[in-house]
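A short reminder: the numbers here are calculations on the coordinates, not readings from a lab. Fair warning: this is a prediction, and the values are worked out from it, not measured in the lab. Cβ atoms are built from the backbone, for glycine too; each structure is taken alone.
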Structure 1
Amino acid sequence: MADKKKRFLVVGLGNFGFAVAEKLSQLGHEVIAVDLDADAIDRIGPIITRAAVADATSLETLRMIGGDNVDAAIVSTGDDITASILAVLAMQDLKIREVFVKVISNDHRRVMEKLGVTETVFPERDSALGLAAKICGKSLLKYLPLGTNFSIQEMGIPNIWVSKSIGELEIRQKFDITILAIHDILTDTFHATPGPDYRLKESDTLFVAGSDDSLKKIARID
């Protein structure tokens, strides 16, 4: 069954906001975008539902462009923290259920969390953490922090694990991590929550979740 079509409001069309709006539209959802930059609006206009040159901190403006009838909103106002705060407050007045905010600092994140937004995204910090983790763990392919000291990672199969079963390796018991899925990159197939009898292949990668300490430990295995 296809995912239900949703309507999203995207405020701010810098690189992050533009990419989010474009992707949501490609996935078949309705997207309303707002920015004060007319050039950005002209670029995004042909590929989304509606684009408006407007002040997204204004409650009446958001209501006029249909912001009171969206499933979720994404706020990406660049370095203008004040604008993001005012936009979030206007969205809360409109009773938008889910509001996601791109933040530019830890203080910005704290303010947004105090306002009760659904989730904050800190792309620069998260990318830096992912790069550092990848450099330190040679088998690490991707890194997604989910909170304090907890992450999801994609990692290659250590040589000593090849041809062994998950049950035989006792990965959960020995390393306190959970295997969420296995991706066979040779055939491009995924195995969600694989059972203990699954034998790992050299072409597999693991999507695992656990504490950062546990994931660092497993990344050091040759």
Structure 2
Amino acid sequence: MTKEKLALAIIERMKKEYPDAGCTLDYNQAWKLLVSVRLAAQCTDARVNVVVQDLYARFPDVASLAEAPVEEIEAIVKPCGLGRSKARDISGCMKIIQEEYEGKVPDDFDALLKLPGVGRKSANLIMGDVFGKPAIVTDTHCIRLVNRMGLVDGVKDPKKVEMALWKLIPPEEGSDFCHRLVYHGRDVCTARTSPHCDKCCVSDLCGKNI
């Protein structure tokens, strides 16, 4: 089976297994997802979802967060770890959005990459979830699973994995497929234990077992 056919087969299985999979960060506006994805670095989405409630209660919009002292932001987001650098990035990001984009998150991939603390993974998440555009989000789950499944061969660099998947995954499937990999990676194809292959919906297709 070619990698292209393998990818399509895995996508269909994942659709049936996780029909409602979506982003596990809570947000109702684009700028909030931008904040949350920065806080999620080396932190669980569940914790981020709790911490941002206090952040948004204190700073409810882009303008107020852009004007907020970095120290106040840091005090609130500290439970997410790396508080100082995350607070600095969030502050800088909101300032640029407020001053250069009239308070709105840009829907351009390259523009997103120029924002403080925004890398390819974050930019792809915003493009896919907020703007409904083709996206491949290569987080740790995605990288681990596509290597195990055989869609890529021993590639660990996030950008290289992303580039390889663009050639295999139909553009309209990329964003949802990556969300499904997160669910699968947390519940079945886990990192901290042996993968639960007996519960896996793609075990017969998986490169680990073939």
Structure 3
Amino acid sequence: MQLRIQNLLPTYFEESKKSQSDIWGKDLVFSKGEFIKIVAPSGSGKTSLIHFLYGMRKTYQGNISYENQLLQSFNQEQLAKLRATQLSIVFQDLRLFPDQTVEENLLIKHHLQPFHHEIKIKEMTERLGISSKLQARSGQCSYGEQQRIAIIRALLQPFDFLLLDEPFSHLDNDNAVKAMELIIEESALRNACILFADLERFNPYPQTRLLHL
């Protein structure tokens, strides 16, 4: 599966943004198995780009295609199937269910479109240091803990493309490294493409394709 963007630009950006960016206004193809690091300073449209690719917003000019089918042409059923089987995401604002427990937040995703056995949930929470929080309401967890919940949730479903919007902003370096290692392992299991939009906090990993937004 391939993701292609052509002459993409938010409608609220001036045309001059195209000349300053490796992404806006360009013709790019992303394929399974790639690690794409998108360096995106504040105000450059990082979250907008992630929302566009996930089909949440259409306030852009240009085209986004998955396997040669325009994302703009997807109906609600097609978009839901894309998100359930080929596209996963960690939102910057996380979008957890705050009144549900950590375990319930994770099981919801697992039951909708499972990729792993349920026991994997416990293993992942242990690796990221939040196994003791499974019965706590997610809204009562720290923001760093919530980020780790959101990361695990995204890794419980099938995907060909994993969209990450500043997933480590509230993690210390040690926890961020552990989370990144888990993300890379899970993406490798699926031969998936990682599109990781962030500030310049992390150096690119080996074989990273680096793009400046």
Fill in: Origin of the derived value 21.1, 62 (Rg and Dmax of the Cα atoms in Å; candidates 1, 2, 3)
1
Worksheet item: Out of 1, 2, 3, which structure matches 0.10 when FRET efficiency 1/(1 + (r/R0)^6) of positions 20 and 68 (r between Cβ atoms, R0 = 25 Å, to 0.05) is calculated?
Response: 2
Worksheet item: For relative contact order in percent (Cα under 8 Å, 6 or more apart), which of 1, 2, 3 scores largest?
Response: 3
